[in-house]
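Asks: Read through the structures below before going on.
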Structure 1
Amino acid sequence: MIDEVIEGVREALVKLVMEREGIERGAAEERANLLMELGADPAVVEQQMAIYASWLDNYPAHPVLGRHWTEDQAECAIVTMMRVEGVARTGRLMNDARTGGMSVEDAQALVQPVAYCVDLMAMVRAELTSVGVPQDLDCLLAGVVEEEVATWYVAVFTDGPAGFNAALSEGVDLTCPTAP
């Protein structure tokens, strides 16, 4: 029974290595074997695989950026989060993620990996366009920097949509005319 579980974890690790590193099965098997020999705890690897699979299945429903990013960007974000936060904390963050009510520290831990992997300015433009903001976006976002956009998304997790709107209204030029 234990051998079957370990072989299942090894096989999942082989698939992960193949996907993440874009290598053939033989090379991925060697890499997986090396990782297993180095003492990769099968329980941790299994937890990592579960988080990874869940994230890739659900990233389009992300409460902040959902429909505005690619699978590669989403994969980059979850791998980055697991590297920075660790597997256990990433699992907790993913389970506890919600709009409004989160601590600033947890919200930042969710947003920073995304900011590392995507162009937040492009994503906020896409979001503002999709919700029908009538102002000229070039004017509206003039002078806004990516770090500022990250704080808007942190506000979604800490204070909900109202927090995002408040943070956004502080950073943009609300006197801009409507788009042509």
Structure 2
Amino acid sequence: MTENASIKIDKLILENDERFGDGLYVEAKLDPTGLRKVWDLLKKVGFKKIIPINHAHITIIYSRRAPNKTFNPTPINGKVEPSHFEILGGNRGNPYVLVLVVKSTTLTKKHKEYMKEYQLRYDYREYKPHLTVVYDIARLLPGLKLKSPKAKKSAENMFNLLIKDMPKQINILKEDVSVLKIKDKR
């Protein structure tokens, strides 16, 4: 191979991965058996407007910046441990969402590796692995004053009473990679 051809190949390798020109979204899918236990518990205590279980996922990467080179996902296996509930969002006209925050060294490590390897930019302040349970908590609890930190914390404490009945661990099955769409939910 000539030196000129080698330089052109190196340049191609270093260019952004054009498949993800609008950004990159990577999510972890979990074992449906463990998810079913979570969803059944939420329904048992009266949750009526939770997201469909087939939409359940944990975001690993949400970056409007394209990868700096061809994106090659690596195999994933591990577990997540339900930790606590939080109410997130409510900014820029977005609804407040109820999420189940999980502990997972596997997902945190994967997030950091992808961010560094592909020079991505996470579009949120911090990476917090979580399952979104309700996309608009105000529909579940009308009248709750979520702009009040005290009311928000009180609601989170109420939901956290369910943690003791959650499965201790849920297996991570696979990763799905797609082009970021602005309407994608976290």
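Asks: Given a value of 4.0 for distance in nm of label points 7 Å out along Cα→Cβ at positions 22 and 46, point me to the structure among 1, 2 it was derived from.
Replies: Here the read-out was taken from 2.
Asks: Could you figure out which one of 1, 2 the value 1.06 for Rg/Rh (Cα atoms, Kirkwood Rh) was computed from?
Replies: 2
Asks: Taking -8500 as the value of helix-only ellipticity at 222 nm (-39500 (n - 2.57) for each DSSP H run of 4 or more, over all residues; to 500) derived from one of the structures shown (1, 2), identify that structure.
Replies: Among 1, 2, the structure yielding -8500 for helix-only ellipticity at 222 nm (-39500 (n - 2.57) for each DSSP H run of 4 or more, over all residues; to 500) is 2.
Asks: Looking at mean count of other Cβ atoms within 10 Å over residues 54-61, point out which structure of 1, 2 has the largest value.
Replies: Once mean count of other Cβ atoms within 10 Å over residues 54-61 is tallied for 1, 2, the winner is 2.
Asks: Looking at structures 1, 2, which one was relative contact order in percent (Cα under 8 Å, 6 or more apart) calculated from, given that it came out as 35?
Replies: Considering all the candidates, the number was obtained from 2.
Asks: Of the structures labelled 1, 2, which one yields 1.6 when distance in nm of label points 7 Å out along Cα→Cβ at positions 78 and 110 is computed from its coordinates?
Replies: Among 1, 2, the structure yielding 1.6 for distance in nm of label points 7 Å out along Cα→Cβ at positions 78 and 110 is 1.
Computed from the coordinates by the stated procedures, all read-outs in this text should not be read as laboratory data. Just so it is clear, the structure is predicted and the values come from calculations on it, not from any experiment. Cβ atoms are built from the backbone, for glycine too; each structure is taken alone.
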